[in-house]
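J.: Take a look at the structures listed below.
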Structure P
Amino acid sequence: MTMTAPEDSRPLPARRRRPRGELPMVGLAIPGRLTYRVWQRNRDVFFRLWKAEVLPPLLEPLVTLLGLGLGLGAFVHLGGDVEYVQFLAPGILVAFPMFVATFEALYGAYFRMTQHGTYAAIAATPVRPEEIVAGEIVWAATRMTLNTALIAAVLLVLTPWLGLVGSPLIVLTIPIAFVTGILIGSIGIAYTSRAQSISQLSYFFSLFILPMFWFSGGFFPIDELPGWAQTLAWFFPLTHAVELSRALVTGNVSAGLIINVGWLAVAAVPAFWLGIAAMKQRIVK
């Protein structure tokens, strides 16, 4: 008589499944279509408050353009036929929208994360943490793009009077603003993920945003700065955005601008994943 061993009725251990879209050895999932829902939520809130959200960021660059361009510009001589207000306009076109993207990535994200409970509420839905962060970054870039488009419209209106825009290529500053917004928004989100109080967010402005704002060639040529300062400025994302903006607004486009485009595009990729990885740790802990 042949004896057979009884079958083990215990279930086999389940094989651990990697979350859908997760990159091996990284622990991050590729953001999917629900990223749009996070972006859409921020868009809907913006539409309810658009009058308060649009007017101040539009008036500040306009006042700066007229105050510095026409006031201080009377004492500034750049050489050639370029007036200071014409030099200033392309820098303002991308410099001031950077503030809007930064505020979204810092204060907007911080309040949604710690005060309003927005992240916790979204995390209770099928939306993955990576999609929450990606939606926030894309929204910050969208705000920068929108403000760039609005300022560009103002520059076009003032062009018959001040000669600010010399080329229809100004429309290409809109995608440049979006890529720059992705880069700056990603860095801002990564910093916000480590902030333990709202007061700590001011350090990001003081140590990164303000130096970049003033020393990226938007208000004066950086060619006359010391060598170390020019090298430092080259690593600022805004420096490349300003150079591209000035070339597109004036129409003085050259092959050398490929370096600026490549710098922004290449830097945006690791910054994007850094922002997602850093904020995901804050969301899921």
Structure Q
Amino acid sequence: MSTTPVLVDAIWAQAHLSDSNVRFVEVDVDTTSYEQSHLPGAVGWNWTSQLADGIRRDIASRDDFSALLSAGGIGPDTTVVVYGDNNNWFAAWAYWQLKLYGHKDVRILDGGRKYWLDHGLPLSTDVPAYPASGYRLPEPDFALRAFRDDILPRLSDSELVLVDVRAPAEYSGELLAPPGLSETAQRAGHIPGAASIPWAQTVREDGTFKSLEDLAALYAAKGVTSDKDIIAYCRIGERSSHTWFVLHELLGYRRVRNYDGSWTEWGSMVGVPIEKTYVPTPAA
């Protein structure tokens, strides 16, 4: 895929590693990966402690997120390029949060950490130090964020399309969460009427995004088109941020939101319907 204003390739990244107006930010599922190696000059963000508020179970607050950007030398005019492991799972989550808080120029490195490592591109173990920028983010605009009350009254609304981006076994109700991940819900299954389109279907073997034509066809086959109100969800909102990025930023579908409460919220609420397609085998 060619470089777009929201997506940059490895060639562009190499040419801008020393650009003072560009800051590369690594956000990994495995929070130890950054210290092992990263792009020269990149800063590392820990999704568990810096991009989430564990007390409120919410995204980072305006104050905390502002302090994080300031510490990385990021100002309002900085081009922020996020990337990470697992085909940019949490990089997309960081991208989405930066958009909620109104940062103007945010991009994703196509292929992420996987592509960079597989192609033997420059790495460093040095942790850079940048002068604090004093950046103060504006109040968040949640137009790109969905909440449970945006969904529950509209379960029978034909104009609303829900996209469950989890693995098929999670969607069916066979699994509560992928192996090794702790955040779970009380029940397994999916939101009634949701289409199952796993996030991983949007990337190639090398971690780069598929062509725009292939992406549009993937979603259209399940009734997800630009004329619909689209809400994506997963387990805690990171995989659905990836799908939100594909639909909203790459394909340009304007009515797309990310429900970051996702299954950990929906699957634990009292009096809220779910669907299952998995039928467990009765115990002998």
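J.: For which of the structures P, Q does the calculation of FRET efficiency 1/(1 + (r/R0)^6) of positions 196 and 268 (r between Cβ atoms, R0 = 25 Å, to 0.05) return 0.40? Show your work: numbers first, answer last.
T.: On the way: P: 0.40; Q: 0.75.
Here the read-out was taken from P.
J.: Looking just at percent of Cα pairs over 24 Å apart, which of the labels P, Q belongs to the structure with the highest value? Present the calculation step by step, with values, prior to reporting the outcome.
T.: Working: P: 55; Q: 49.
Comparing P, Q, the top value of percent of Cα pairs over 24 Å apart belongs to P.
J.: Given a value of -6500 for helix-only ellipticity at 222 nm (-39500 (n - 2.57) for each DSSP H run of 4 or more, over all residues; to 500), calculated from one of P, Q, which structure does it belong to?
T.: Working: P: -19500; Q: -6500.
That value comes from structure Q.
J.: Can you tell which of P, Q yields 3.9 when distance in nm of label points 7 Å out along Cα→Cβ at positions 44 and 260 is derived from it?
T.: Numbers: P: 3.9; Q: 2.2.
The correct label is P.
J.: Let me ask something additional. Looking at relative contact order in percent (Cα under 8 Å, 6 or more apart), point out which structure of P, Q has the largest value. Provide the component values of the computation, followed by the final result.
T.: Working: P: 23; Q: 19.
Going through P, Q one by one, relative contact order in percent (Cα under 8 Å, 6 or more apart) is largest in P.
J.: Match the computed value 3.1 of distance in nm of label points 7 Å out along Cα→Cβ at positions 100 and 276 to one of the structures P, Q, and report its label. Before the final figure, lay out each step's value.
T.: On the way: P: 2.6; Q: 3.1.
This value belongs to structure Q.
J.: Determine which structure produced the value 0.55 for FRET efficiency 1/(1 + (r/R0)^6) of positions 116 and 164 (r between Cβ atoms, R0 = 41 Å, to 0.05), calculated from the coordinates; the candidates are P, Q.
T.: Going through each structure in turn, the value belongs to P.
J.: If we compute FRET efficiency 1/(1 + (r/R0)^6) of positions 36 and 156 (r between Cβ atoms, R0 = 41 Å, to 0.05) for structures P, Q, which one ends up with the highest value? Don't skip to the answer; put the middle values down first.
T.: Working: P: 0.85; Q: 0.25.
If we compare FRET efficiency 1/(1 + (r/R0)^6) of positions 36 and 156 (r between Cβ atoms, R0 = 41 Å, to 0.05) over P, Q, the biggest value is for P.
All of the numbers you see were taken from the coordinates with simple rules; none came from a lab. Worth saying up front: this structure is predicted, and the values here are computed from it rather than measured. Cβ atoms are built from the backbone, for glycine too; each structure is taken alone.
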